[in-house]
Structure I
Amino acid sequence: MRILAFDCAGAQCAAAILADDRIVAVRRVEAARGHAQLLIPLLTELLAAGRLDFGDLDRFAVTTGPGSFTGIRVALATAHGLALGTGAPIVGVTAFEALAAGAAETGIAAPRLLVAIDSRRTELFAQIFDSAGIALSEPAMLAPEAVDAWAGPGPLALTGDAAHLVAPYLGHPSDPAWTTQADPAIVARLAADKPVGPPPAPFYLRAPDAMPARIR
């Protein structure tokens, strides 16, 4: 199976190709904005490095959020366009899943992992996983000072770009964060193991700032 995976949910534009259970190419550009201009050139460069064309792919994988509203929309719109043009399906992976799997792959010292994602507002997005990257809680949007009570007793490992916002409020020991952004290679591996369903939608925990007047 050949999978093209990409992530624009955070402060990056990143992509990877998985072919026959092996990562053959990875590209990453740090970018808090400008994903619409960066993504297609980055994917084209990546495919050239892997000596592939879009039509050679069996599946597209994309992070669905939470994270940057614009980045998520750019990534999903691109995935939908590529799927329409090639006939290959799209598999969605949440940013929580990708970050948890990355930490689990590295190794988690604590029995639980807190994935904390910066909402760029006063709250943050959080979800708890076990040391194997299996979800133990539903995603939540919380103020940093409320996370300790919500998470419950016991040590936590931390990962995600809001881990540093949570750490001062935890009333029990915690391990430091591993990464702040999803690894597109891990997104590809997760997507390889997921069933194909309906095309994925954005995963938001709060409403976008900009919406049509009829929706507001």
Structure II
Amino acid sequence: MSTIPNRNQPAATRKPREERWSEILTVATELFYQKGYEGTSLQEIAERLGIMKGSLYYYIRSKEDILFVVLNEAHKAGLERMTSAAQVEGTALDRLRAMIIAHIRSIADNVISTAVFLNEMKSLPQESQDKILGGAVNYPKMFEQVLREGMEEGTIRQDLDPKLTATIVLGSLNSTHRWLHPERHGNLRKVQDHFTRILISGLASDGN
């Protein structure tokens, strides 16, 4: 990123660079959520911030740069939370339960950024998508690994395809961003319990 100051504002009122960049990301995320990436212009982002459009170019080269950072930060935050859940002590079913709860909580805490991530990833070029999603550690692989571990230890049914099952479980969890709003679902534990009961009961072996 460039370090050139924003000359459209007097030095006395110019905000610190990191503070302004954070505001740009917050406003852009909200607009992408409300109007979609294609429906949002840099002019609208600038107007919402109360700055000139030209000032944005001290931080970015294009609107795509903003989307990349928004999606990458959303993915990293969720992956960090999921990685921690995947390391809890106990059986694979215990880890899977913790991952399901962590994913739902992450969505509940970040409904807007999650929706933008899931809806707008396709708006990035494939190369940029791969930079965000193509790491050695990612959501589908984490779920698949835990499922395989459960099959090996006998806590998860062995008649399932781990990769396909991971895709189905993650797809089910991701759909919650469309209806899970904390202000309408105050009892988040109830939502978590429903998900874990439905998903775990379908995956557990007869002895679990």
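Out of I, II, choose the structure whose coordinates give helix-only ellipticity at 222 nm (-39500 (n - 2.57) for each DSSP H run of 4 or more, over all residues; to 500) equal to -20500 when calculated. Provide the component values of the computation, followed by the final result.
Working: I: -8500; II: -20500.
Derived from the structure labelled II.
Using mean count of other Cβ atoms within 10 Å over residues 61-68 as the calculated read-out, with 16.6 as its value, let me know the right label among I, II. Walk me through the intermediate numbers first.
On the way: I: 27.6; II: 16.6.
Computed on structure II.
Computing FRET efficiency 1/(1 + (r/R0)^6) of positions 133 and 189 (r between Cβ atoms, R0 = 25 Å, to 0.05) gives 0.25 for which of I, II? Write out the running numbers ahead of the final one.
Numbers: I: 1.00; II: 0.25.
Source structure for this number: II.
Comparing Kirkwood radius over Cα pairs in Å across I, II, which is largest?
On the way: I: 17.5; II: 19.1.
Once Kirkwood radius over Cα pairs in Å is worked out for each structure, II has the highest.
Using the calculated result 17.8 for mean count of other Cβ atoms within 10 Å over residues 29-36, pick out the matching structure from I, II.
Details: I: 15.2; II: 17.8.
This value belongs to structure II.
Determine which structure produced the value 4.7 for distance in nm of label points 7 Å out along Cα→Cβ at positions 21 and 197, calculated from the coordinates; the candidates are I, II.
So the calculation was done on II.
Rule-based calculations on the coordinates, nothing more; no lab input. Given the structure is predicted, the values throughout are model-derived calculations rather than measurements. Cβ atoms are built from the backbone, for glycine too; each structure is taken alone.
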